[in-house]
Every structure is written in C-alpha cells, then in structure tokens.
1. Given 3.6 as the derived value for mean projected area of the Cα convex hull in nm², for residues 15-70 alone, which of the supplied structures P, Q does it correspond to?
2. As an exercise: semi-axes √(5λ) of the Cα gyration tensor in Å, calculated from one structure in P, Q, equals 22, 17, 14. Which structure is it?
3. Check the numbers for relative contact order in percent (Cα under 8 Å, 6 or more apart) across P, Q and tell me which is largest.
4. So helix-only ellipticity at 222 nm (-39500 (n - 2.57) for each DSSP H run of 4 or more, over all residues; to 500), computed for just one structure, reads -14500; which one of P, Q is that?
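Taken together, the values in this text are just the output of simple stated rules run on the coordinates, not laboratory data. Quantities reported herein were computed from a predicted structural model and do not represent experimental measurements.
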Structure P
Amino acid sequence: MRPSLSLQFFENDPEFAKALLDEAATLFLSGEPETARLILRDLVNATLGFERLAKVTAMPSKSLHRMLSPKGNPSMDNLAAIFDAVRKRLKVEFKAHTVNLQKVA
C-alpha cells in the first residue's frame with residue numbers, strides 16, 4: 001500500500017501540490033489516465049476530501065471515489081469539475097501548452 005499525502009504536507013509545500021496537479025493534467029492529456037486518476041485522488045484526499053468535493057461538484061462521494069479509482073472512467077465533464085475544485089482549492093490556474101517530442105536515437 002502506498003502512503004497517502006496529507007493536507008499538512010501540502011500546506012508546507014504548496015509548490016509540490018501544484019506540481020502534482022500539473023502532472024495529473026499532463027498525464028491525462030498524454031494518454032495515461034490511470035496514473036493521473038491516482039494522483040488526482042491523492043490530491044483530493046489531501047486538499048478537499050471526498051465529502052467536500054461531493055458538495056462542490058454536486059456528485060455523490062461514492063461516485064467520485066469510483067471515478068478516481070484505478071479502473072475509474074469519469075466523463076470529461078466530471079473530470080473537469082474535479083480538476084476545477086482542486087485547482088480552486090490550491091488557488092492556481094491552468095495554462096495548457098504543447099511541446100515538441102524529443103527524438104530518441
């Protein structure tokens with residue numbers, strides 16, 4: 001079992017929390033949704049908690065847990081709502097950009 005992250009950890013290192021949110025978004029957009037869901041689940045647990053997220057998103061807590069499980073399959077609308085809630089809690093904005101792929105020799 002992997003250790004979970006805590007709110008105190010993020011309060012002590014908000015840049016790490018922002019980096020994890022960025023990583024989760026990048027992984028989703030790069031075709032690695034399972035890892036992205038796990039990172040996002042840890043962020044929810046450490047920042048909002050699933051009960052508060054349920055209130056903010058108007059979705060049942062149990063459904064949110066399932067969406068962010070390894071086998072979860074959240075819709076884009078639900079995923080956007082989850083990212084938005086965590087983003088607001090961390091007081092950050094997203095800025096998407098593309099990068100050129102590195103050629104492998």
Structure Q
Amino acid sequence: MKINVTQQLTELDGTPMVTGKQICQMCGQVVSKKEPMTVRLAATRALTAIFRDEQSLPGDQKITRFHLALKLTDEDEPDLQAEDIVTIKKLVGKMYGPVIVGRMWAILDPV
C-alpha cells in the first residue's frame with residue numbers, strides 16, 4: 001500500500017500539528033526546532049525509539065526498524081507491506097497520545 005508520508009497531521013480542530021521545541025537537559029541548548037508533524041516524522045521517531053519494555057530488543061529487530069525508517073525517509077510515497085503498517089501502528093501507539101495515534105491509524109489503515 002502506498003502512503004504519502006509528507007502529509008501533515010492535524011489537531012482535533014483541524015489546525016496543522018507542529019512539534020514542540022526541545023531543550024537539552026544537560027546543556028540547555030535547543031536540540032530540535034518546531035516543525036510540521038508529518039506522517040514521516042511521527043513514524044520515524046516511533047521506529048527509532050527504544051521503549052522501556054524493549055531494553056533488550058534484539059539487534060535484528062532494531063535493524064528491521066532502521067531499514068523501515070530509512071524507507072520512509074527516502075521516499076515520499078513508499079509502498080508499505082502489511083507487516084510494515086502493523087509495526088508502525090504498534091510503535092506509534094506506544095509513543096504518542098490519542099490525537100496522533102488516531103490521525104496516523106486513519107492514514108495507515110483507512111476504512
């Protein structure tokens with residue numbers, strides 16, 4: 001299934017969603033700026049995160065996630081397999097709150 005990963009996610013009221021500015025706790029410098037929250041950004045952040053319940057995640061699973069994140073980064077409309085979509089949905093569900101999960105799932109698995 002081809003997914004346009006450049007789509008910007010929206011808030012509940014339909015306004016475009018943006019990320020927050022993040023400050024390094026160690027040095028106080030800005031480490032990321034506000035930017036549009038796209039399907040690509042939400043998915044790649046979830047794919048490259050390590051969650052508390054995954055501290056001993058095997059290397060082969062990390063590499064699989066890495067390659068999927070690269071695919072989403074390199075292509076604007078990647079052709080995703082069913083297992084790719086399942087993986088993205090699972091990890092987005094772990095990482096984000098209801099609005100991002102709802103928007104992402106609607107895009108990844110349209111009814």
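1. On the way: P: 3.6; Q: 5.3.
The correct label is P.
2. Working: P: 22, 17, 14; Q: 21, 20, 13.
Of the structures listed, the value fits P.
3. Q
4. Working: P: -19500; Q: -14500.
Clearly, the read-out refers to Q.
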